[in-house]
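Below, each structure is written out as structure tokens.
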Structure 1
Amino acid sequence: MLVSNQVMLFAIALIVTTAFADEQASLHRLFRSVRNETKPIGLAVTTGQIPSWVTAERYLNGFGQFSGIKDKNKPWTFNFLFDVMSFVQFWKIDAGKVTFSNKFLKSAYYNESHSRIPPYRTFGGTTPGMGPIDVIETLPRLVSDNLNVGLVRMNSTLLAISDMAGAVEVRADTLDTVGVYHFVDNISKEYTAILTCAHPSQLPNDPFVYNYQIYLFGDFPHLQDLHKYQLYRIDTRKTPLQREVVFELDVSNAVYMHSFAHTENYITFFLFPLEFDLLGIVEHTTLLPRVNWHPELPTRVVVISKKTWSIVKDENLPSFFAWHHLNAYETSNGLIVDILLTACEGSVTEGGCAGMDMFNLTSLYSNSYFIPSAPLRRFEVPLDGGAIVWRDLMNYGLDLSALHPALKGKPYQFAWALSTHKQGEWYSALRKLDLVGNTTLEWWKEDHYASEPVFVPRPGATAEDDGVVLSVVLNATSDTSSSYLLILDGRSMDVLATVNAPMPMPFPSHGHTCTNVNGQPDQCFWF
């Protein structure tokens, strides 16, 4: 009896999917709620020895509470990772000793979650969903204060941030939530802002932090025809913090740009055609169905001069998408921009992006989504009239990267990134990238899930990779899983030490680190 091609393909796909799911059967343990908060405690080194020179403070934001309570103890859960309630963690290394603490971000969202589904917009909604009254209450509210993506320091001010506009201040010494931070300016009063960039950028020894917000609609009466990317800077030498608008870019469509390129003289936007239907967002309680991938449209590259605050290059490239830039630097005739691409093609939802699909919690719990790989791509951006060219450097499935903190915005050779160990898997490994020799070194351990790395240089070192790499790792080998601080040799990627945390912690997103950089103590940086 002949078997149809469709049946044969289905059988092969089932076998491949089943085999793949077994590769990371422990993945669901990476997405479970934090059990409790911890006041600052000293932790013993579990294995190895921390080099005596390592002095660093590491702050992380992340995903800590995956469910809530509604209607007399009836639980509800989130559908999408970006919506999970924020918690922050702190690690301090000094003279071989380690201190740890963590707390939930006590946002209005978090506080309301103990009695109902909070009436704020989310990316993917909840199960069960909002009731009619909750929907009516949510629609007038533009943004939530559940800011779970980054934790950055500006002067002495520690701010939790995300892709949603706004910031929540956190006390650096206790991790207590101060509340929504109010900048001393009138930007938000003049415009309606929902979206921002989760990666504000600050170069080494530059007092200014740069970021932008997307403001809805154009001038009356053409309210649907124009949006603004309003680029601003913050002088971190001044307190309280104040945003100064330096440039406005008018666009017909608002796109999802999670990070941007930044060098001494230029800021470069790669405006990917993953577009927000802003009117649709205003009319609904969930964002994700209103984020649409348009591969037929170009990726627009806009280079802005920091000297004249004018556009010096505006060129369209074939469509692509990325979450994170790795680094950028200036050459004799232009820029080099290295970007960690994310695949959008192959989404399971019509008009969606595969790079968003990977954060669906149902598929993360079941490990049923094959993550498409995408390359690290280098763009050469001439500013003398020539066209942009690019080449792919490597393709390992890379994200959440780090480099020597003194080399942000400058030529560099080495970087460290979270990586897939096998194609299609969730990110679990750490990989050192040699962009000159085109080689990599990997740290990986089965059922252990690393998170965003950071590189801490050794004081007095002359080699770019002479230092240590830090990452918080979940040991998910059993239901009694635990987390630990991993310390690797930056050159060899050999394990130097591990320090067990008092509890298992789910996947964190981004943070910042303060350490000695080139003889300057207490230098705080993020990427």
Structure 2
Amino acid sequence: MNPAVGIDLGTTNTVLAVQIDEFGPRILQVAQPVHQRNSFERHNLLRSSVLFEPNKLAVVGQFASYHPDCYSSTKSLMGTRWSHRNEFYGEVTPSIVAAHVLRACFDELCQSYPDWDHCAAITVPASFNSDQRRDTFVAARLAGFKHAYLLDEPVAAFYLYHDLHKDGSLFCESPYTLVFDFGGGTLDVSIIKVIADSCGTTLDTIGRSRYNNLGGDDVDRSLAAFFTGCWEFASGKDFATLNASIKERFCRYLCLMSSQYKEEMEHYLSDPEILPLAPTFRLDSTISGSQSQALKLNYERRISEADYRAVADIFFDNRNEQNTFKPIAEAISLASKIDPDFSSDKLNLVLYTGGASRMSGVQRALKSKFHNKHCTPVTSNADACETVAQGAAKFQYDRVRRGSVRLKTRLLESIFTRDQNTGRYIELIPFDCVASEKFVPISREFWTQSPLITLRHPLFRGVSATDHQLWPMRPLEIPFDEVVPTGSRYSLAYKMAADKELEILCSFSGGATSKITMGLDESIETHEIKTAKLFKVNSGRI
């Protein structure tokens, strides 16, 4: 049996879903150590945490997340040069961490479905650029996947919702829907237009927010800072004077306890009759550091609902520098440029998904922003954390076997280079670029200013050339077999695949051409991926 596979590779949790028939997708639980190192349990959510042990063995999951030396929340580091030297593994990059998480899913699939074709749809934030997507491709390749189709997370969630309601009249009134995907480490806002014609249905993403690291982890850190102050006041100790190693482990432990308290408090707020009193925050542990130093923690406090909201809801207030309303405004602004017929008044539906979207503060903020719209969670008898993975599995099933719904892929941000003479930014690829099988020429001619063996263009992404928030990307580098002389004229052309993989074609006046794929470098370094397993599976080299 060959299932269609969808994986939500999340900042905090990873979810695996499969679909094998017309009855729809379901969650496939993944084995992971939870309470003890060698005791495995199967859960719907796989913690995206990796702990390396001797002989390059990696422990993935909830047990690893409790350890102060684990690697977690590395999704936001995708596409960067971040790396860390680990004493047991060697050089660790975000792709290596993600590869071990994906390997746990890969092994579970091989165990459950021996005939699986090793292909999957893996979701990423809609605002991931080509560097971040490339690192995700690398992680999938290292984990053993034969082919990975990258699908935007808001699109996956909407795909699931649309499939459940496509036969009704919901999308007849207005074709525009805003998807608010608030996860553990990222907030993704997309605006999707449903286009129905005689050929079927097309989902067109016409707007999205920029990449940002706002997520449920920020709420955890806000609570941790509050409880640190409370602990200092009660104990008479000063956090700033603690040993560096104790301070680091104390922060990890406090954020973990704050996250658990947030979940308990939100559960209480959803139904105050469940508990007679609000839950109590407790610290009861010994934090060990270097030089045999240790910090004994024994502290507890119950806070009021008002105090909790004052700390946890700061990101749902537009007066705060970092808040949930800015990404919404960014998505609406971009959608207005792509589609002249669009305006925020024409939004028919506001969908929210993601683990952090379960917070009461998120739902209040959305209802206050869109008071006259339907603010609805994406559901399919599933938790908010599971809808993206299920939507990806559903999409993969339809893409391979039915093809009933099409996606129109747009870049939704411009890519610039910098003029070597003036220093000004030059647009190479416009924000309204759509997926195509043909190369589109860039309406500008370039020339070499010195002899070179490798053509190099620095790349930046943003909304416009005057945007003060242009973000650097991995530079465009095209190697040649022989030296290109000074003054050689050349032109560039581009095309984008359905999963936003970009290709650049360089053509010289003499007729020579060279092509490079920005999304995935084929020369991937070989690593051995070994994860702790409940069952025995060969983990071969990539």
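Every number in this text was worked out from the coordinates using simple rules, so none of it is lab data. Since the model is a prediction, treat every value here as computed from it, not as a measurement. Cβ atoms are built from the backbone, for glycine too; each structure is taken alone.
Just checking, which of 1, 2 has the largest value of Rg/Rh (Cα atoms, Kirkwood Rh)?
Structure 2 gives the largest value of Rg/Rh (Cα atoms, Kirkwood Rh) among 1, 2.
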Among 1, 2, which structure scores highest (criterion: distance in nm of label points 7 Å out along Cα→Cβ at positions 398 and 414): 2
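Can you rank 1, 2 by distance in nm of label points 7 Å out along Cα→Cβ at positions 142 and 406 and just name the one with the largest value? Could the numbers behind the result be given before it?
Values: 1: 4.2; 2: 3.7.
Going through 1, 2 one by one, distance in nm of label points 7 Å out along Cα→Cβ at positions 142 and 406 is largest in 1.
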Origin of the value -2500, where helix-only ellipticity at 222 nm (-39500 (n - 2.57) for each DSSP H run of 4 or more, over all residues; to 500) was derived from one of 1, 2: 1
